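Multiple structures are listed underneath, in structure tokens.
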Structure I
Amino acid sequence: MKSRKLGPFNVSAIGLGCMSLSHAYGTPPEPEAAAAVLLRALDLGYTHFDTAALYGFGANEALIGRTLKPRRDEFVLATKGGMFRNAQGQREIDGRPDAIKQHCEESLRRLQTDVIDVYYLHRWDKRLPVEDSVGAVADLVKDGKVRSIGLSEVSAATIRKAHRVHPVAAVQTEYSLWTRNPEVAVRQTCRELGITLVAFSPLGRGFLTGELRDISALPPKDIRLAMPRFQGEHFDRNLGLLDRLATLAGEQRVTMAQLALAWVLAQGDDIVPIPGTTRPDHLEENARGAEVQLDARTLSRLNDLINPRTVSGARYNAATQLEIDTEEVPM
């Protein structure tokens, strides 16, 4: 696969978001099947694996640790701390320096590694200055436990504050044809400061693949059921975009997923998408998306078809929106 820069590293142009192997989209695959996906990704040329302490409350990191430890030198490992399970068994954002350092130690053990290549603050804990949390990660860099620092779901202003404490290598945020929030200010700020933008959910949480047309088919605990874009009239209106997207993909002789990934890659060489999947065939399909070159006319037609004016519904519900710190495009 072609490569791109991620902070100090060279990584495959398309990385693997590992969340769905343990978390979020209903019942995850059996451990053996999940391990097979990770190993197949390495064999296909994926060299960037992204996880978090939160995913499966540690299960995803543990999966990566026991599966990929023998091949640790073949990939760049990214994980996230500052959001995990509290004493009541609930998800909690905790950016206190002591908590950040404890989370990192626990992640290192689960991942069975001596160092984490990119360590993200999963969320900014708004109870304290972001500089305090970033300072804790900077200490981890000094201690040799972390190689570079990342931020997730933060605004341009927060990026600048953090970057003054310690250089930020990567900012992770949702970015796809139907989620354009980074275009408000984050993308330009990252470009100005030399920070890689890591695009999660570049396939619109599966919507842009064209395979999800019946919301009732989702399992009860699927997180998309709580997202406005996948609900009621919003979902019905969004479905109206898919047939025309399929037509454009057909004209390019690619799948809808490959078209969506090629669009993200075309937004700049400093952008690295990390689609997730539980299926080896989708791994191969997504990897081929790195080979797709879109001309200016096709990019323009895609932008005209799917953009903040044509997508219906917010990406998060009100409660989740309060947890993040990004410039949101009005819907």
Structure II
Amino acid sequence: MHELIYVIAGKEETLVNSECQRILEQLLEPQQRLTGLFAADAASTPACQVLDELRTTPFLTDKRVVLIKNADDFISNNRLLLEKYFDKPCPTGILILTVNSWPETTKLAKKLPKVGRLISVSQPKPAQLPQRLVEYTSDAHGKKLTTDAAELLIELAGDELTRLYSELDKLSLFADAEMAITVKHIESLIGHNRIFGAFEVIDAVISGNVTEATARLRNMFEEDKSAEYTVIGAFAFHLRRMFNAKIMLEKGIWPGEIAKRLRIWANKDSFFSQVRRMSLRQIGSILQRLAAIDFAIKTGQTKAPVAMEQLVLNLVSG
């Protein structure tokens, strides 16, 4: 059952637009958009035309969707008309408004819960991100996302919400009839190539082969267009497993048991060879440098391909 009015509120335009697109996909099939959707320009479309569109009898669909993006000024200029519409919305019309803010004290805000829904969109804090992904997977695809799978996806794909949503859309198709997206799905669809690429680069670094290390790194960027946003996660994921494996080895735990705990299914001998050839201090130092690179990339101080190649060169020469 859909709502008659949706208000999507948030200051991050990319996240707001992503949520708006998700709702549109739920309400209208692509072939229904031509006759079932009216996207109004907030600055030039009169309120009376918006209301007329909402009350227009749907054609080739059971509902008429009217979308107004960046509607803050539109709402301020037409508040009385909208308040009357909120009192009695058209049963075949659906109004979607995207706004920067939605003050709770206004009459519209108080009327909205009776006829629609407020969707507040913001980049969640790191601790909240896995739960947000769990909720998105359930709402958008009717599937369960396990918490450990959500955490692995964040490690491999980064913490940018719209990118994570996109990865989950692909994972939902990949899981097909299965009702849960698991760690296995993420490792198969997303993790394998990225983690293996990081593995190869680190292997070449340990061997002191700068030519091979840089070639393999460049190959990661050439073969995967999203690598610019995910390469840090892939390297950090692999190195964290090395760090944990090193600690367990030093405690005398058998490699087979370590592999089981850390979910290392392939290239076990090569993985433990890497671990044995690096000290705990070296692995930890690289992880710290990756964190610094991640911050520099997010703050616009550098680009991933440049920063990662500099890191590789420094590691080999150092």
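Laboratory data are not the source of any read-out in this text; all were calculated from the coordinates shown. The structure presented is a predicted model; accordingly, all values stated were derived computationally and were not measured. Cβ atoms are built from the backbone, for glycine too; each structure is taken alone.
Work out the source of 0.35 here, i.e. which of I, II gives that when FRET efficiency 1/(1 + (r/R0)^6) of positions 169 and 249 (r between Cβ atoms, R0 = 35 Å, to 0.05) is computed.
Computing FRET efficiency 1/(1 + (r/R0)^6) of positions 169 and 249 (r between Cβ atoms, R0 = 35 Å, to 0.05) on every structure in I, II gives 0.35 only for II.
Using mean projected area of the Cα convex hull in nm² for the comparison, can you identify which of I, II gives the largest number?
Looking at the calculated values, the largest one is II.
Identify which of structures I, II gives the largest calculated value of distance in nm of label points 7 Å out along Cα→Cβ at positions 33 and 65.
When distance in nm of label points 7 Å out along Cα→Cβ at positions 33 and 65 is calculated for I, II, structure I comes out on top.
Say we calculate mean count of other Cβ atoms within 10 Å over residues 121-128 for every structure; which of I, II gives the highest result?
Structure I comes out on top.
Which of I, II yields -19000 for helix-only ellipticity at 222 nm (-39500 (n - 2.57) for each DSSP H run of 4 or more, over all residues; to 500), as computed?
II
Going by relative contact order in percent (Cα under 8 Å, 6 or more apart), which of structures I, II comes out largest?
I
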